[in-house]
Structures are given as C-alpha cells and as structure tokens.
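Each structure below is given as structure tokens.
Read-outs throughout are calculated quantities, based only on the coordinates presented, and are distinct from any laboratory measurement. What you see is a predicted model, and the numbers here were worked out from it, not measured in a lab. Cβ atoms are built from the backbone, for glycine too; each structure is taken alone.
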Structure P
Amino acid sequence: MNKFDDAVNLLTSSGKFYIKLGLERISAILELLGNPQDKLKCIHVAGTNGKGSVCSMINKILIDKGFKTGLFTSPHIFDYTERIRINDINISKNIFADMIFEISKLADENQIHLTEFEILTAVMFKYFADNKVDFAVIEVGLGGRYDSTNVIKKPLCSVITTIDFDHTERLGNTIEKIASEKAGIIKQNCPIVISPDNRGLNTIKSICTKEQLHLAKDFKVNDISLKGEYQKTNANLALTAISIILPEIPLVDMLNSLQHVKHFGRFQYFKEQNLLIDGGHNPNGIRALRESLDTLFKDVPKRFIFGCLKNKDYPQMIKLLFKENDLIYFNQFSHKNSASYEELSSVCPYKSNKFNGTLPHFDGLTVICGSLYMISEVLKQLNLMEYVIIQ
C-alpha cells in the first residue's frame, strides 16, 4: 500500500469520516498554518443544486483569460485529488498525501479533532496559497454558515445557487431556514449573486443590503457544453459573478468558454454508449433531470440505474423521476448509508429490477443517477470506465 492509499484510509477512518459543522476547529488549524485563506482572492459558492456547475463555469472562464485558478469541489467521483485543482490539473497524489499527513499531525499535536472535510479544506487553502493562485473558486460542502469553507473573511463575490430541500436534518425543514443557512456565506460589503426566481430570494434580501445584492442577468445563453435545461440558470449566475469581478472581460469571450466547460456527471451524455450520467441527488435535482430528459430525449426509451443514500427523500425522488414505460433498476451500492433495493422498490409504483452489476442489451438511453457516490462503482461494474474517462 502506498502513501496515497494510507492518506485516503486516514480520511475515511471512523475517527475522521463524519460531519460536524462549525468553524472552531478549521479556524484553529488554519491559524497554525498561517491563515492561508486570507492570502487568496475567493469566489464562494453555496446552494442546494448547481454549485459544482457554477464553480466549473467560473473556473473555465478565468483559466481561459490566463488566470491561475484554484478550484475546490466535492464530492469526488473517482479520486480524492479531483477535489483540489489548479488550472484543471488535480493536486498530485504525493503532494496530497504529504499535506494530509502534515496537517493531521499538526492537528493531533494541538488536540484539534478535524473531520475529513476539514482536513481537505485546510489542504486546499494551503495548497492554493503555496501555489499563489490568482483566484480560488470554492464550493461550499454543506450549508454555508457553519461549513468549514466559511472562514473566508472577504470574498470577491458570493454566489447562491438553487435553494431547495436537502439535508433538512441539519439545515432546517423550511426554505427560509435553509436559505438562512446558505446566506451565512454573505459577508459585509461583499457582492452576492442570486437568480431572481430563487425560492430563497426573500430571505437573502432580508440579510444583505441592496447594494450587495446582484440578481443574475439573463444573458440568453444557448450554447453550453454542460447539457440540461437548468444549466442556463447556472450559466447566468456564473456570467453575472464574473462581470462583477472582472467587468473588462468581453461577454463573447465568456460565452465561448461556456462551450468548453467540463464537469463530470452532470447530465453528461456519452453518445457511443447511449449513456447519460447525472449527479442529481435530491428532489429538485431529480425534477430537473426528468424535465431535461423529456426535452432532449423525448421519444427515446429510457432505462434507469438508480441508487441513493438513506437520508435522502427517495420516495419523492422516485415519484418525480419514473414513468410507466421506463425500465427501472435499483442499486444498493457500497456506501454504508446506501438505501437497499427493498427500501427503494417498496415506494416505487412501477415494476423494478435489482441491479446486480450487469445489464442486458437495450435499444435506448441508459441513465445512471441518484447519487454521485455510486457512479464510479457502477461504471466499473459495467466495464465503462475507459470510455467515460477518455471522453
């Protein structure tokens, strides 16, 4: 076993692999590291759905204009190093492992009990600062107010994407409560970008000043490499944020960048395999997936491999996703919180099958969806890894 595997084992150990919101621990370790986050120019993105896509769009525009750009997203699909990138190049496995051990040792010596995500966040801030990136595009992990990325004191711009119900056990069971948690990333005198039709807009308005608030403009975006009707909303958020930070960048250049954005697993279609992968993992994301499928693949027969975590509203997701003529496979994957076939099939009004790692020939579109955590596993089972990675 190499040191990268050892680092992953440390991150996923029972002592680290859990969620505990709060800023005390991350602030303490960053203080010991010289507060690298204070040396960065950050764009901070929160929301229920679309965070990763918006971050990827902003990242691509900045890179195309020649800026050295750090990108922090989660979760990863294939490898932890995907989460921390500079100019679209993953942090190397050796550097990643060395920094994991360095920061974990420093935390242990000072009796700071960091979670997996806090360690990753500390690694990210230090790596970006050490490499003197021009901009850091940072996706919130969970919520906003108490997420470990929220140690950024003065972001260049904050963006709040679609707000809907998810992680209600931690963020609250109303749109207002959830929006309030997301709005925790808003800092005094720093601009905040949000869509005019965002369900949490009234809550956001009550928290920030009129001068701070920037409603996303409609740039009439039609050509985006990231497919799915909802990506137009994400594109408008990204374009508005960039126009605030760097108003000198021509719109035509930004629109050109959007034609080449890559963000794996977000309504991503592989034509040769007639395969579509989507990371929607809550009712809002699943609703957007079905609407896009019905628009872009209207008359195509559809086969689904669906799995999700037990804490998701899977009865509602199943209700929104499936139709009578769909071929449905439910998948219980290796994550400890994966919902079982029995749990999923019991709330499905249509006939379903248990996914066992193989599929018969099908003259239609195969859709893998429900959880980002299962995508890599399913692709390996279907021997599709080489095709999707190459593309």
Structure Q
Amino acid sequence: MTAGDRLPSTLWRLLEGAVADLPPHERRDLYRRQILALHGPLSNLLLATAVVQFVHGLIWLLWIDESLHVRGLQGAAWQLAAGLLLVALALRFRVQESVRRRRQAGALFLAVVLACLAVPGTDWPQLSLVYLAGVLLIPLAGLPLIVRPAVAWAGLALCSAVLGMMLWLVQATPGEKMAFAFYFAVSACVGMVLRRARANLAVRLDREVESLWQRATRDLLTGLLNRHGWMGLANTSLMDAVASGKQPAVLFLDVDHFKRTNDTHGHLVGDELLRRLGQLVQSRLGPQDLAARLGGEEFACLLPNGGADAAAALAMRLAEDYRELAGDYGSTLSIGISLYQPGDLLNDLLARADAALYQAKRDGRDRIVFAD
C-alpha cells in the first residue's frame, strides 16, 4: 500500500500535484528517476549544512574566554563534534548507492542537525534568532528535494516534534512562542508548495520526453515503430531470445502493386490501407513480438519466441486478413520469412527476409516465401 492509498484523494492530489494522477507503476518509475537526478543537489545541501555547522562550532570554541562557565566550553565542543559527524554523514550520503542506506544516513543527519539546534536553543532565556532561523530553514531547504512522500512527511513530523519540545522548554512569552510556531508553519507550507511544484515540473518534463521519444521512434500513420525504433528494440529482444534458447523469426511484408493502388484510387486510399494494415499487424502480434513500418509500404515483424511454424501461421493470417480487408482495391501482401541461424545479427535476418520477399515478388506476388 502506498502513501496515497492511505489518504483521501483530494488531500493526496493537493500535496503531490500531478504525481497523484499517475498509475502506481509510472509513479514508482518517476520517483526512481527523480531520486537519481536529485541525489547530487541533496548531497550538496547536506555537505553545505555540515560545513556551516562545523564552522559554527569552531567559531564558538575560539570565542570562549575564561569568564565563561565550563558548560559553555562543553556546548562549543558538542557543536564542533556534531559538525564533524555531519560532514562524515554527508560524505557517506554522497557516495552511497543504496537508496535505503541513503535514507538511513539522511535520517541520522536530520536528527543530528535538530539536536544541534535544540540542545543549546533550550538553554537560552529568550529565543535566539540564530536557532530560530536554523529551524525555519530546514523544511524550506530540504522538503523540495525530498521525492518520496512518506520520507518528506516523516522528516517534517520530526522537525515539528523538536520544535514543540523547544517551545515547551524555552523561557519565552506566549506571543513569542506563537510567532515562532507561525513562522515554522509558513516555512513548512512554502517547502511543501515548492516540493509540489518540483513534482509537477517533473511530470511535465517526463511527458514531454515521452512525447519526443514517441515521435522519434513511432510511425505517425500506422502507430507502429519506425525503422529507428524497431532496430533498437528488436536488437535487444533478439539477443535475449537467443540467450534463452529460442529461434527468433523475422517477417518482411510488402504491399503488392501499391503504386498502382495510389494511382488508381488516390493517395488517401493508399494511406488508409497502410494505416489499417498497421492496425491488423499489431492486433495479430503476441506480447513479445515487435512490428514496424520500415518505410513506404514495407513492414517488418520480429517474433522472438517464433520458430518456423509460428512464423508461417502468422504470415498466413496476415495475408488472408489483408486480402479480405483490401480486396475491393485488388491489394495483396507478399511476405518473406527468415529464421535465426547461429551467429546471425538482426541485419542478417532482415536481409534474408528481404531476399525471400523479392523471391515472392518474382514468383507472382501474394505469397509467402521462407529464406533458404
């Protein structure tokens, strides 16, 4: 169960923005990509915070004079040691590849930072502006860079708990405490708004990238892959199938007398036949099969788990269905088939299927020919 499943949909959408409308698997993929992209900025933020804390402890230690109580020396030593620990945690967070261990290092880092702010802050008779600014900056700086909702809300809850403890222990007027709580609430809200804006921007960029990828790898007329997209995916699929002991097959399809159809019935009819052929091919493919319009009236299919029988059965179904579909225009299909042989690359299969296709053309068209 995700964090969104435990919240009302309106509240979930208010907190997470466009991310809340994504399907769970797309949301997980987006989270994963954002975590990778934001690892560097978040590491830099942690390291900068650690260095500031270390410098703060060093200055405090150097400014102590003999008139100060021993407790002041202990406080300076604590701040300096905490700074060193934060530097070590920030460096560990930067080089850690495991997301779970990064989360652990980040949680410990936040706990040490809050301790640095809370322990000396409660010793002041009045609220210190230094510690006030420190507590307010945590949600404002950290929340926009936290991707997963549960982590963001847990960190905010921890900060709120420490804030409540400080307000309980510190000696200040009720008005000052209310002002402190109000400014913290404003800081947390701004942090959540920035986090939501970052999530919306990530979704928008992800959709734009997906759209660009679709336009770069898809044929607009048929909806199938184009040559570039098919070659990339089919190469990977072919290697996986061969490694699993399968015998992949490639079908090369060509519409017979397509120019004559265009000249006789018009290009709109020709385009419609290609579009419907693309739909027909896609409807006949299995879940692992890949189809493409290579250009013009030429189509290709890769059957990773094919074999001769499966390839022949698919070719016959496609030829019969297209003959029925385009019978009024006298349009038919010629199909060449090649089967994987040891050592073949995708281009080898495609070349042999192309040669078989031209053999089908020479033999009179509207037929299926196996290579070799």
Structure R
Amino acid sequence: MDCLVCHDTTGTYAKEPTGAGYPAPEVDLKHVAEQVGHSGRESCGKCHFSGGGGDAIKHADMGSNLENPDPRCDVHMGDLDFTCAECHTTRQHRIAGRSSSVAPVEGVTRCEDCHSDTPHIGNSVLDHHLNQHGKSMSCNTCHSPVYAKCAPTKTWWDWSKAGDLEREPVMIRLGDSDPLPDYAAKKGEFRWARAQKPEYHWYNGNMERINLGDRADLEAEVVEITAPLGSKQDPRARITPFKVMKGVQAFDVANETLLIPHLFPSGKEDKSAYWKNYSWEKAFSTGMEAAELPFSGNWTWKETWTYWRVEHEVMPAEQALTCHQCHPSLRKEKTCDRCHQDSRHVDFKELAHKETDFSFLEGKRDNIEELREGDYIDFKALGYEGDPIIHGGRFKELPLGRKEGGSN
C-alpha cells in the first residue's frame, strides 16, 4: 500500500497486478499527486468492495453498490451520506475496524461507539426491553436482518472443480441483478445468494482461526478456517449475524496444512502459475515455497467454512426485525400481557403482532414469505429450550413459573 491508494481522488490510480505493489505504468502519477484528498467510499471500496477478487464476493454486506446506495441498502451511507472514515475512525493512520478473518491490529469499531449501550432512548416498555436485548444481541441482528440485499454475494466456491476448459458456465440471475456465472475454469464452481437471512451464532468478540502453517483436522467433515467463539453461558457473548462462506480447498495430506497455490503469472517466463498451465502440483509447489512452508506433494480437497460478520447494510429503523418476527409465542392470543398488565396507553397486541417490512426485497429474492416465518434466529440452535419469553433468558428464569398457555 502507499498514500495514493487511500488519497487518490481521480479514480485513475491502480496497481500493476504483477508489480509487487508498484503503480501500473499507465497511471499519470503527477496528475494523481496533484489532486490528493481525503479518503472516501470510492477509495476505500477499491480494495474492500472486491474481497475475493470481485464485487461483494466474500463480504456479504460490502460491494460497489455502497458507493451510492439506496438508503434501504445502507442507511448510514445512503441516507446520512457517511464516508467509511466516519465510523472507522483514524488516529495517526491507525484505522479502527476489522473483518472476521484478521485480528484487530489497529482497533475495533462498534455500533455502540456512536449509539451507546442504550440506543433506544424512549421511556416506553418496548424501549426498555430493546435495550435489555442489547446485552445478548448485537445491533445488526435486528438492524441488518438480511445480507446481500442490493448486490449478490458468493456463498460457495469449489476450487477442486477448476481447470475444465471445456465446461460452459451457466448464468444465474438473482432478482434484478446482472447474470452471474456458476463456473470459471480458473477458479472452479460457484453458488450465489441475494437478500439472504444470516446464520446466528454466539460471538464474544474473538474468532478461532487456522492461520498460515497451522495444522487442520482433516478427519473432520468440514474444516472451519474461521469460527466465532462464545456460548450462551458466556456473559460477553451476543447473538451475532454471519454469512458463512463455504467451499472446497486443498490441504497437504502429510503436513495437514492449507495449501497456498500460485495463481497469477508473474510474467512470460512464469511456468508454474495455475492460471497459465492449470497444474495444481506446480502451483502448490511454487506457492508453498514462496510462503516458506513445506509441501509433501500429496494433497486432498476438503470442504471449508469461514464466518463473516454482517456489519454493514444497516436498514432504516422501521425495517428492523420486530418482536413478532423472532418470538413465535407473540403470534398467539397472549402477547406482552403474559407479563405486563393491560395498558390503556399501549396496544400490546398491535405492538406484538407487527411484522417486519420486507417489501423492499420484492424482486431481489424468489420467496419473501420464507423470511416472514416465526423464530427468525432459531433459539433452539442457540442453546435455548425454546422461545425465551416462555422458557427464560440466559441468566434468569421468568417470574412466577409461567408456562405456554398458562396464567399468571
């Protein structure tokens, strides 16, 4: 990286793919240098919108659509005209923020940095309960209820299928997006998704990772390259939304390590790059040598998962998940008055039966009705006996031993 990566305002600065970080020879460096300025969504996005080699491929909630998004795609950038640096604050060029795949070497940025730990500022019973929810749920669990709303993301990437120069890709259209291929000889087989419900897991701010050179359990059905840490019993953990990037990658059989292939040719004399001769043996041998790691010459293909937190694409407050969406018990006759006395000032039934507005997703996914089903985050998968309204929260039981269908 260099200064111009972030501070170019012309949109013309680019790196030479095989130049080890040097600018492309066609860039007019004098023109670029004379027009430097503050970073913006465009300059940040040149790298971060293209994680995985294309638009919104790995990051489910980040793509080129964030350069000028609809407010319903991202309320901060689309409605409030935020730049990335307004949340990812910077001091002495140390930029706060991290992805799930790397450690927070320059600081962490959180919703609470601006919104506080009690962001629901009214005095109503609902505001009180929502602030209590914040102790066990991340903000984006409710405020980013779907990912890849405005640009498709890749959810499956099978490298073992690469190299078939005769295979014709099938073009996939997701809603009103441009068609996307299900195959590329250079990279393998793909699946795409749009406007998807995240997977929800307990997350205490730490990730377990298989780093370069670490041994992996090749007997396991799936190798998790990254995975969130936390549990229902961990008071630091909160329910957090993730996109799970699944695929197939190669591992060294003898050393039990993830293999790093040499893909992009470094020049005309490069004889080992996979994208030049489609030889995995040469690509792995050269890649592992460059990484200074051993390669036994034998490899196997394993399914891998990586977990990517959903942090962006925050929707307007009126499109956040509602009580009705997550708590199946509130869909019945007895609602908030299961615990609270009926009030002349609050219509509990109207409040509890309010549905999440997913109408914005019309044309962006095939079946919106799937999103309207109850138990949105699947409490049993998170370790609860069932709906916490009936069975109690993490660290306390409901008062008076209330049970489903019972009375006070």
Identity of the structure behind -3500 (criterion: helix-only ellipticity at 222 nm (-39500 (n - 2.57) for each DSSP H run of 4 or more, over all residues; to 500), calculated), options P, Q, R = R
Value 2.2 of distance in nm of label points 7 Å out along Cα→Cβ at positions 116 and 188 was derived from the coordinates of, among P, Q, R, structure Q
Candidates P, Q, R; Cα Rg over 2.2 N^0.38 Å computed = 0.97; producing structure is P
Just checking, which of P, Q, R has the largest value of distance in nm of label points 7 Å out along Cα→Cβ at positions 44 and 324?
-> Q
Of the structures labelled P, Q, R, which one yields 2.1 when distance in nm of label points 7 Å out along Cα→Cβ at positions 108 and 308 is computed from its coordinates?
-> R
